[in-house]
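Bear in mind that the values in this text are calculations on the coordinates, not laboratory data. All figures in this text were calculated on a predicted structure; none of them were measured in a lab. Cβ atoms are built from the backbone, for glycine too; each structure is taken alone.
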Structure 1
Amino acid sequence: MSNDTNRRDFLGMSFAAVAAVGGAASLVGMKQAWDPLPSVLAAGSTVVDLKNAEPGKPSMATWRGKPIFILKKTADMPKDGRDLVIGSDHFTLVIGLCTHLGCIPAWKKTKWKCACHGGEFDSSGRNIFGPPPRPFDIPPFKVEGTVVTLGAETGPEYEKMIKA
């Protein structure tokens, strides 16, 4: 101790230093407790390869417990801004829950039909009949070649579809 610092000042500074270190350690511990586990983060994304998709036949994936409808459009199906375009192929990529009450519609030849209240969605996922108030929702995704990663990040294709 220097001559200018008395015992009481030294004890006060020592207590402040111990309190600061303890507070910082508490914050680190709280952040680790709030962060999701690695297994939860891994379950938060789904990878789908579209190279073997058949035109006109929808397939389904699961992302965060929700069905994802994937439809490679045929030449006679309408194309629009909600399409995911990979090369010359157009795809519909949507969360397969009716926007009315959350039922899972079924594919019937050229459209999705919801059995709960008769809602219908076209091949682009737009509501065309019944009580659904809006088109199917689009999950966040990123595209690399023919591989689509749902949920991890968003790419320019997603941003374009959301604006359409």
Structure 2
Amino acid sequence: MSNTTFSGPVRSENGFQDITVNATTGAVTVDATFGATTSVTNLTTTNLVFTDQNHPSTAAINATATATAAEVITGYITSTSAAATTITLPTGTSLGAALGAVRGTVMDLYVDNTAGASTVTIAVATNGILSSAAADTPGSFGDLTIASGATGLARFTIMFSSATAYVFTRTA
């Protein structure tokens, strides 16, 4: 098999697939599909950088509640509540299972309270702990309250120390 180098863009109307062919059996395994909806099924690279975080689905939590793992893994939670709201994150076990997390798994969670009329506070659950940065500087990394209105946006980073435990930090 040869390599081909292109000097311009490579285009396809039906997407692209990255495959592996078993040298013994000839069986073809699709490792990644790139198209309108990109999926990766066999990822072994450890140094990934994502610069565009598009959230095609979001979760709305408009009253005090425990967020489900499915709501958190959308990566974007909105709140439009007129009353103060506390959103408790799922347990580390539940969130880790939903993500297929292992030690070193990292995800960003955005909370959008720009349409809300009162504050939203985030709380961690069992097997979720605040990072040392959050504990040491509660006014910034540990600020778990999101104002309402124009400044009501926050980004949090969830870092897994194991498949069932995460460390939580506000990063913006």
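See the values below:
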{"quantity": "Origin of the value 4.8, where distance in nm of label points 7 Å out along Cα→Cβ at positions 31 and 79 was derived from one of 1, 2", "calculated": "1"}
{"quantity": "Among 1, 2, structure where distance in nm of label points 7 Å out along Cα→Cβ at positions 119 and 143 as derived comes to 2.6", "calculated": "1"}
{"quantity": "Among 1, 2, structure where helix-only ellipticity at 222 nm (-39500 (n - 2.57) for each DSSP H run of 4 or more, over all residues; to 500) as derived comes to -8500", "calculated": "1"}
{"quantity": "If distance in nm of label points 7 Å out along Cα→Cβ at positions 7 and 71 is computed and equals 8.4, the structure in 1, 2", "calculated": "1"}
